[in-house]
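These are the structures, in C-alpha cells.
Values quoted throughout were computed directly from the atomic coordinates according to the rules given, and no laboratory measurement underlies them. The shown structure was predicted, so the numbers you read here are calculated from the model rather than taken from an experiment. Cβ atoms are built from the backbone, for glycine too; each structure is taken alone.
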Structure 1
Amino acid sequence: MIELNGATLTIEEVVRVSRLREEAEIPAEARVAINHSRAHVEAMLKSGDAIYGLTTGFGKFSDKRIADEDTEELQRNLIVSHSCGTGEPLPTEAVRAVMLLRLNALASGFSGIRLSTMETLLAMLNRGVHPIIPEKGSLGASGDLVPLAHMVLPMIGEGLAEYQGEITTGAEAMRRAGIEPIKLAAKEGLALINGTQVMTGIGALCVYDAVNLSKIADIVAALTCEAQSCITSAFDPRVHLLRGHLGQIECAENLRNLLAGSSLSGENIPGKVQDAYSIRCIPQIHGASRDAVQYVFDAVSCEINAVTDNPLIFPKEGDVISGGNFHGQPMALALDFLAIALAEFADVSERRTERLVNPALNNNLPAFLTPNGGLNSGFMIAQYAAASLVSENKILAHPASVDSIPSSANQEDHVSMGTIAARKAVEILKNVQRVLAIELFAAGQAVGMIGAEKLAPATRAVFDMLRQEVPQVDRDILMYEQMAKCERIVISGRLISVVEAITGELN
C-alpha cells in the first residue's frame, strides 16, 4: 500500500501503482491537512471576498464575479468546457500515474479540496476505473488543464472510462465499480485540473525506463565490442577518473565487468592501435546520456511531490495566494533533455550496427553477416531500419519547450508545451529500444560466426539467452519476426538480470 502524503512519493512507487496495480491510501496526517485547508476555503467563501477560481471565472474571465448560488455550476462548467482533448487515449499505465500524482499533490493540504472528493478519485484508482484521456491538447500551463479535465469527467458521471478492459461511459464505469459520482464544490474543479501531473506522470514512467535502458545499452554494446575485438584499455578506470563525470565512470566500469574473461577483447589486440569512436568512446557517449537521465530523474522526483495548482491555500497564515506553480517549464526543459539523451543511445548504437555489417569495418566478418552474400541480403536492411529510427528520433528530439503560443486572450502569454515534451520522450524511448534490439540481433549473429565459446562469461550469458529465442541466420528469413523478438528481450529487462547474475549489480 502506497501512502500519499504529498512529500515522500518515489518514482519506483509510481511504477508500482501504475503498472503493477498496487493500491494507494491517504494517511491520517494528510487527511487532517486536507480538512484544515477545506475549512479555510469555506471561511473565505463566507467572507464575500473575490478569490480567483472560488468566486471568479477563470483565465481572462478572472475579473468576472460569480454569485454564491452559481459556484457549483461554475466548477462543473470548468470541467466540461475544458474537456477539449484530441488524439488517441493515453495508455492505462499513464492514466494511473496521472491519477496517483494528482492525489499526491492534493494530499499536501494546500489545495482546498474536500477529502470526500479525493476519496472518490482514490477509489477509482484502486478499483480500476480509468478515465479515457486523449493524449493531445495540453499547453503545459496552466498545467495540464485539458487532459486533467478528462480525468475528472467520470467523477461527475460524464465522459468515458475503461473498467475491467472495457471502454464505457464514465457513469456506467462508476456504477459497475460501486463508486457514486459527485458534485463538485467551490474550488474543487480548479484544484483537480490545475497542475502538471500529466506531463510528470508520463515523464516518471519514461525516466524509470530510461534508467534501465542505460544498463541495457551497455550490455548490447559489450556484445558488439566482443564481435569487434575491442581494445579494453580504453575502459581503464584511470582514464575516466581524470575526466570525472560519474556517468562515464560508471559506464566504463560496467564494460570492464561485462568484458572480463573475454578471449576476443583485451588490453592489447595484435594489429590494432585503437578502436573507432562508437566503440572506444562508449563510456563518454553513454555516460553523458546517463548523467542527463539522472538529472531528469531528480527533477521528476521533485515534481511528483510538488503542489502545482492555483490558487494555493495557506490555512495557518489565513492566506489564499494566486501564483504560477502550474507552469510546466521545469518539466518541459527536463523532458526535452531526456529526449535528446535517449536519442544518443540509438545514434551510437546504429553506428555500431553499421560497423558489424560493413565488410570494410567489421573485423573480417562476411558482408552483412550472411554466409552466402548476393543470394542472401543478410542484415543489410536491418541496418536500414535502425537508420530510419535514428533519423526519426532526430526530428522528435527538437525541443518542445522552445515554443510558446499565447492563450486565454493573452492572459496566459507564455506556456511550456511540457506534455508534448513528455510524449516525444516516450516515442524516442521506444525507438531506442528498437535500435538496440537491432544491434543485439546483429551482434549475436556476428559472435555466433566468430565462436561464442570465446566470449566473456557475461556476454556469453547474453548470447545464450538470445539463442534460446532468436536463431543464427544462415539464409534469408523474415527478419522482422526476429527483430520483434529482440525488441521484447530489450523491453523486458531480462538482459540486466542475466548479466547481474554473473557480474553483480550493474551501475
Structure 2
Amino acid sequence: MSIKKVAIVGGGTAGWLAANHLGKVLKNSPDISISLIESPDIPPIGVGEGTVPAIRQSLASFGISETEFIRSCEVTFKQSIKFVNWMDKGRHGEGNFFHHLFDAPNQFGDDLTHYWFAEQQQQAFADMVSAQHRMCELSKAPKSITTPEYQGALGYAYHLNAAKFSELLNKNAQQKFAVKHLLTNVTNVKLAPSGEITALETDKFGELAFDFYVDCTGFESLLIGKSLAVPFVDKSHQLLVNTALTVQVPTREGCEIPPYTLATAHQAGWIWDIALTNRRGVGFVYSNKHMTDGEAVNKLDHYLGGKLSELSYRKLPMKIGHREKFWHKNCVVLGLAQGFLEPLEATSILLTDFAAGYLANRFPQSSSEMAALEKRFNQVMDYAWLRVVDFIKLHYCISDRQDSQFWLDNRLPETIPDTLKERLALWQQFVPHRDDFFTKFEVFDLENYLYVLYGMQYSTRAKPLEGAYYDRAHKQAATIAAMTQHLSAELPQHRALLDKIKQYGLQAI
C-alpha cells in the first residue's frame, strides 16, 4: 500500500518542526498530503526556549529568513551555556564558572588540551581554545550586521519565544509546503487487528483516516503511549531532577543581554536563566526527593531578589525517560511524546529536530518499506537518547560539590550509565579523542565533552609533550589570543546588533 496521507497529531514546536521537515522533503510528491491536527484547547508547554547550532541549518533549509525569525520570535543569540557553581565553592570559589561554547575548540589543527595541562591550567580551558569565551563575557554578538543570514564569525544558536516560534513554523509549513492545519480534538484512536492505526475520531471533522501518523502530543503521548501501548523507559535513577518551577521575568528596556544561557547550580539541582529581548525565562530545576516544593519556591524567590510574589509561576513535574520504541507500526513519535530528560543542554528541541530530519530523509513510500525503516529508526534514536543521558549525567557526576546529598547521590556508581563510566575511566588516562565516539549519531561529540570535562577540571593524566607539538600549540594559542583581541574590537554588543537587525535586517543569502 502506498503512503499518500500523513497526519501529524499535535502542534507546538515538535509538530511544526515535523511539518516543515516532512513538507520540505515531500513537496515534490504532489500525491502525498500532510495534515497537522492540533487541539484548540491544549496550550503548549513552551519551556523550550534554548536551541543548539544545528537549528540554523534546519531553519535555512525551510526557507525561513533569519531576519524574520529574529524579528518575530523575540530571538537573542546563544553562543554558550555558562555553568555557575557546578563545582565546590570551597575549592573553586563562590561563583566559579565555565563555558560550554558553541565554537569549535582546536580549530587550527592541534588539540590544545595537552598544552593547557602543560601550562598548568593558567587560564580557563575554553578561554585558551576559543575566542568565544571572552566574547561571551563581554556580551558580544557572534556576527555583525553585514554578515549574511545564518553565518557568523563564531558558532551560535538562539534563545526564542517558543509560542511565537511555533507560529512562525506554522505559517511557513502552510505557505511553502501546503501542510493542512486542522483545529480539532482527537477523541479516539482506531486500531486494526494487526495493531496499525487506521483512523482518528475527532470532535469537529468526525473520522479521519491516514496512512502514516506522527505523534507530537507531548507528555500525553496519545498515539504511541496510550493507544499503541509502547512502554516508557524510566531514567530517573540516573538523572535525579524531576520538577521545575518556571517564571517569566520582565526586564527593563535597553538592558544588556547575555549571549548565553545561564545555568546556576544549587543544592538540589540548577536554575536556567534565558534572556530574550524584553524578558527573562527562568526555571528552577530540582529533585523533590532532595528538596521540598516549599524550599524550592523560597530559593527561587531568593534568586529573583524577593520578587517572586509579583510574578506568576508554574510547577511542572518532569517524567524522566523515553519510549522503548520511537517507531511502531505506522506511527513515529517526536518531541515530548518521545521522551524528556531535563532542560540541561537544550536537548528537547535538539532531539526533536534531529529525529524529524532523520524521519523526513528516510520517509517510506509504501507499507512494504516500513519494517526495515522502523528497525533502523529505533536503533538510531535509542543510541542518540542513551548518549544524551550520558552527556547530561556527566555534568553532575564529575562535580566535586560536597554540600548536599543530591550531589553526593549523583556520584553513586549505580546512578552512572555503564558507557559513561567506561569513558570516564579511559579519560582519566587519556584526553578524549575522536576515536572514542563511535558514530555520527553522537548527539554530543568530542568538542562538547572537552568543554565540560575540562571546564570542570576533570583529572586526566598529563603526558610528556614533544617539542614540535609544544611549539605548534604555543603558536596556535597565540593566534587564538590575537583573534580574541581582534573580535573584541570588531564585534558589536549583543543588544546593539539585535536592535540593528530589527531596523535594517541581515544580508539575505
Structure 3
Amino acid sequence: MEMEAESIPGNGSFILEMRDIVKNFPGVKAVDGVSLKVRPGTVHAVVGENGAGKSTMMKILAGEHTPDSGEIYFEGAKVHIVNTKDALRLGISTIYQELNLVPEMTISENLFLGRETMGGSRVFIDTATMEAETAKHLAEVGLSHYSPRTKLGQLSVSGQQMVEIAKGIHRGAKLIVMDEPTSAITEVEVERLFQLILELKTKNIAFIYISHKLDEVLHISDEVTVLRDGTWVATEPTGEMTQTKLISLMVGRELSHLFPKTHVDLGAVVFEAKGLRRENVFEDISFSVRQGEILGIAGLMGAGRTEVARAIFGLDPLDGGELLLEGEPFTVRRPWDAISRGIAYVPEDRKLTGLCLGRPILENIGLASLERFAKLGLLKLKKERTASEEISKKLQTKTHSLDVAVNTLSGGNQQKVVLSKWLIRDPKVLILDEPTRGIDVGAKAEIHRLMCEFAERGMAVIMISSELPEILGMSDRVIVMHRGRFKGELPRSEATQERIMTIATGGHLE
C-alpha cells in the first residue's frame, strides 16, 4: 500500500473522500465518475437501485476491486488500496450481507483469525490473552453474556453481525461499511444494532450504511448519497430528505404506484388449511384463500410464518391438521406432492434455496418442470427454451441471454427467475415468502405489479412479509401470527400498522 502525505485543502472534516471513481467491467461501466465524502463520527447512507454502483464502490474501498481512475483520500492523505489488507491496515472494515465468519470456530478464534496472539515462546498461540481481549470487545457490542469460547454458529445472525463489528473494533476500525445489515434480523435486534452504531459514533467511528430499507436509512443516517446507473445523483443531509424524494432520486421518476393494488372479484376458495400443527413450532393454524385473493401473513420474525409455508409445501413434516385444494383433501409428504397439485413456493432466501446460482437462467427456470420437457427420459431442450423465453418475456426479466449464470443478475431479476420457475407450471396457489427482500425499490414495484397480474388471472396468492407497508399495500386480507399461532385476522379496510403490530406483539384490539 502506498500512502502519500499529500493533504487536501479543506478536507480536514472528512475521514474518507473518493474522487471521480471510474470502474469498467467487460461491456459494462459499473461506476462512472462517482465521488463520496464521509465525515468522522457520522453515518453516511449510500442508496440506489441494484446496478447503481453501490457494491462496486464499496469493493473498491475494501480493496477487492481496483479503480480504473480516480483518487481515494483517507484521513487527509492520498492512499492506494490494492488489496483487502491495505483497507484493514488503514482502519476500513467491511461487513457484508453474507457474513465473513467461520461458524465452527469460537468467537475468540474468529476475532483473531489471521492475527493470532503468540505466547512468549512464539510457538504456541496465547489463547488466554485472546479470550480476555475478546471478552472486552464482546462487552463493547453488548454480547457480554457470551463466552469467548462459544462457537460462532450458536449465535443468531444479529449476534454474528455484532461479532463482525467487534472484529472491526479489535482491528482498529475508523470506518465501518455495512451492507444490508438488517435484512435477516428482528426489529428488536435492529434497535440494538442502531444503539450500538450511535454509541460508536461518539467514539468518532464513521459508518457507510447501505440498505434498500429507506425508512431505516432516514432513521439512522446523517447524510445520504444517491447513485443511479453508476453515476452520482445527489448527496444531502438526511434531515432534508423524505422517502418520496429518495425514491424519485434513485429511480429518476416518481414511483406513485409502489403498491399498484387492483380490484379483483374474488372467486371460490382454492386452498384451505384446518388445524395445522407441528410440534413445538406452530399449532391450530386454520385459514383459506380464494381465487384472485392476495392473503397477507404478518408477524414478527420467529412467529412461525415461514414454518407454516414450508410445511404446506412439504419441506417440513406436519404433525396434524388437514389440507384441502378446491375442496378435496390431500396429503403432503414431500414438495412434489404440493407441486403436482398446483402449489408453488418462492422461499425467503432465493440465493440459498430458490436458485442454483452458478447455473444458467434457462436451467433454473426449467428445474421444477423437467417432466414436462422430457420424453422417454430425454430432455427436449428446444421445448424447454421456448417455454423459458416466453415466461421471461412476460416477466420482463432483464438479460441478454438465458444461457448466462443466474448469479450475474440483479436481485430483482433473480427473483423473477424464481417466479418464472413456478409460473411456467401455471400454479393454482402461489406462496411468496418475503417476495421483495433484498431488492431495490424499482424492482419492488415491478414484483408488486406482477402479483396483481397473478391475482387477476385467478391465482390464489399467499404473501408472507416482514414489511408492513407491503402487507398493507398488497393484501386483500391480513392474518397475523404470534408465537406459532394465528392471533387475528383483518380485512384490508381495517388493517393498519398499529393494529397489526398490536396483534403481532401479543396484544388485543379494543
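Assuming -9000 is helix-only ellipticity at 222 nm (-39500 (n - 2.57) for each DSSP H run of 4 or more, over all residues; to 500) as calculated from a single structure, say which of 1, 2, 3 it is.
This figure was derived from 3.
Kindly point out which one of 1, 2, 3 the value 75, 55, 50 was derived from, the read-out being Cα extents along the principal axes in Å.
Clearly, the read-out refers to 3.
The value 10, 32, 25, 18, 11, 3, 0 for P(r) over Cα pairs in 10 Å bins from 0, in percent, for residues 241-384 alone was derived from one model only; which of 1, 2, 3 is it?
2
Out of 1, 2, 3, which has the highest value for mean count of other Cβ atoms within 10 Å over residues 105-112?
Top value of mean count of other Cβ atoms within 10 Å over residues 105-112 goes to structure 1.
Out of 1, 2, 3, which structure matches 2.1 when distance in nm of label points 7 Å out along Cα→Cβ at positions 457 and 489 is calculated?
Source structure for this number: 1.
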